[in-house]
Each structure stands twice: as C-alpha cells, then as structure tokens.
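Asker: These are the structures, in structure tokens.
Derivation of every value follows stated rules applied to the coordinates shown; laboratory data play no part. Computed from a predicted model, the values in this text were never measured in an experiment. Cβ atoms are built from the backbone, for glycine too; each structure is taken alone.
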Structure P
Amino acid sequence: MATNSISDVMTAPVRTVAPATSLREVAEIMRDSDLGDVLVAEEDRLVGIVTDRDVIVRCVAQGGDPADHTAGEICSSEMVTVTPRSDIREAVNTMRQGAVRRLPVVDGGRLVGVVTMGDLARVVDGGSALADVSSASPNR
C-alpha cells in the first residue's frame, strides 16, 4: 500500500496536557509514554507543544523547578501545522522550512494527530539511519 498522506503516518490520538499542567507532570508523561513531546491543548484546540528539550532549556537550565512551572509557560505557541490530507513530501518541506522536528496535525482547527521527522523518514527513506533509530525500541 502506498503512503501518500499524513493521515497514513501520523500518531493519533495524541498525548495532550492542559496549559496549567506542571512541567514535572509533563516530564513524567514523557517518561512513562516514551515521548519526546506533548501537545498543549484546551479541549481539542492546539495551544502549543512542549518538548523534552524545552523542559531542560526553558526551565531546568535557568534554575527553575519543574514543579513550579507549567506547560503553558514554556510551550512553543508559534507552530507550523499540517492537515491529515497533506502530502508526505509537503510535510517534509514544511519541516525543513520551519526547522521543526514535529508537526501537529490539525483538521478544521481541531487537533487530530502529530507527525515526527522519524515518522516521515521511515516512509520517505526507510533505509536511512534516522528511520532505523526511529524504529528502534526506546532506551530504558
């Protein structure tokens, strides 16, 4: 079966948190779910994205306690998104142009999934090192 659109490779449903969720809880969710990011949403409306790097750089490295800060305080809110009908190549170009590794998938303003650089690498270049790493089991 040929994979042509984001809906074929996106992860859905996605793990979301409310803007008021503490970064400690966000980090625990990432750890327990083997994720490098969580999307910040109010109901099914995308507010932002928090990555594991955001927690470190925007909180911990500045002396902050993750228990005292929230997802809404550090999330990236200027996001590039795609629709479930977006073409795989379009998504690759969108990631390249936006210099992002993850794309929230939004349909009619509603958050419906997420696609990562690794997801796209497995489809576009299944023999690449990134595809291999992305397919490997997480370290514990």
Structure Q
Amino acid sequence: MGAHTSKIQAVLTAKCPKCRVGKMFVGNTYSFKKQRMNDVCPYCGFRFEIEPGYFYAAMYVSYVLSVGQVLAAGLLTYQISKSESPWVYLGVLMATILIFAPFNFRYSRLILLHYLTPKVKYDPKYEDALGDDRP
C-alpha cells in the first residue's frame, strides 16, 4: 500500500475520479488537435458520462470559471491601463474567454466528476494494485 493520489492532484492531472490512475482526456489542454475525452477510463473501465446528457451540468461549472476569469481580467486591465474605453475591456474580456475556453472545457468536467457528483467514489484498490509501477 503506497501513497494515494489526492483529489486535487487527480483533477490537476486529469485522472479518473474512481481509480485516479487512468486519464480522462487524450492529449493536452492546449494543442492544435481537438480535445477529446475518453468515454471510459482506460485503466478501470469507469464510464465518465454517468447518464445521457450528464455533462450539460459542466456548463454551469464552466460558467462559474469564466465569470471568475473575466472579473480578474477586467480588474487587472483596469489596474494596469486605467482606461475608460469600453472597447479596451470588451477586447480583453473576449480574448480572456477565448484563451480560457479549452481550460474551462476540461476542468469543468473534472470538477463536476470529482467534487460535485456524490455517487462517484474513489476506490484505492486500483492504485494499490499498481504498487510501485505507477504510470
């Protein structure tokens, strides 16, 4: 029995909420290829979309992330530029939304599965079975 992956570490590394070993996504958050999420965990076989339309709820999590990012970008823009032009803020906020869209897509789903879905339980037996042969 080794050390287990924390929930925060599993979210940051995009691991399965059940085994915390298998990857939920194929590829990087930012790349020229379209982001793709695995249907099932490649390690434990857990089906990520628990029911049809399950990830529509991730839109609400993405919205909360976007609001925080836009507020931070707006306040930072004001602190740096002291501009009164709405066009400066509109440009910065639109750029912020576009830049963070891939991040929000990925992490809204991860947060939904790891923190907001009580019926998904972590099972340490999968990590224990790996022993010291962790990927």
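Asker: Comparing mean count of other Cβ atoms within 10 Å over residues 60-67 across structures P, Q, which is largest?
Answerer: Looking at the calculated values, the largest one is Q.
Asker: Let me ask something else about it. Suppose FRET efficiency 1/(1 + (r/R0)^6) of positions 84 and 116 (r between Cβ atoms, R0 = 35 Å, to 0.05) works out to 1.00; of P, Q, which structure was it derived from?
Answerer: Only structure P yields this read-out.
Asker: In addition: To which of P, Q does the computed value 2, 10, 19, 21, 20, 15, 9, 3, 1, 0 (P(r) over Cα pairs in 5 Å bins from 0, in percent) belong?
Answerer: P
Asker: Among the shown structures P, Q, from which was the value -9000 of helix-only ellipticity at 222 nm (-39500 (n - 2.57) for each DSSP H run of 4 or more, over all residues; to 500) calculated?
Answerer: Of the structures listed, the value fits P.
Asker: Out of P, Q, which one gives 10.1 for mean count of other Cβ atoms within 10 Å over residues 28-35 as computed from the coordinates?
Answerer: Clearly, the read-out refers to Q.
Asker: Just checking, which of P, Q has the largest value of Rg/Rh (Cα atoms, Kirkwood Rh), for residues 20-67 alone?
Answerer: With respect to Rg/Rh (Cα atoms, Kirkwood Rh), for residues 20-67 alone, the highest-scoring structure among P, Q is Q.
Asker: Which one of P, Q has relative contact order in percent (Cα under 8 Å, 6 or more apart), as calculated from the coordinates, equal to 34?
Answerer: Here the read-out was taken from Q.
Asker: Further, regarding this structure: Among P, Q, considering only distance in nm of label points 7 Å out along Cα→Cβ at positions 12 and 108, which has the greatest calculated value?
Answerer: For this comparison of distance in nm of label points 7 Å out along Cα→Cβ at positions 12 and 108, the top structure is Q.
Asker: From P, Q, which structure was distance in nm of label points 7 Å out along Cα→Cβ at positions 44 and 100 = 2.0 calculated on?
Answerer: Traced to structure P.
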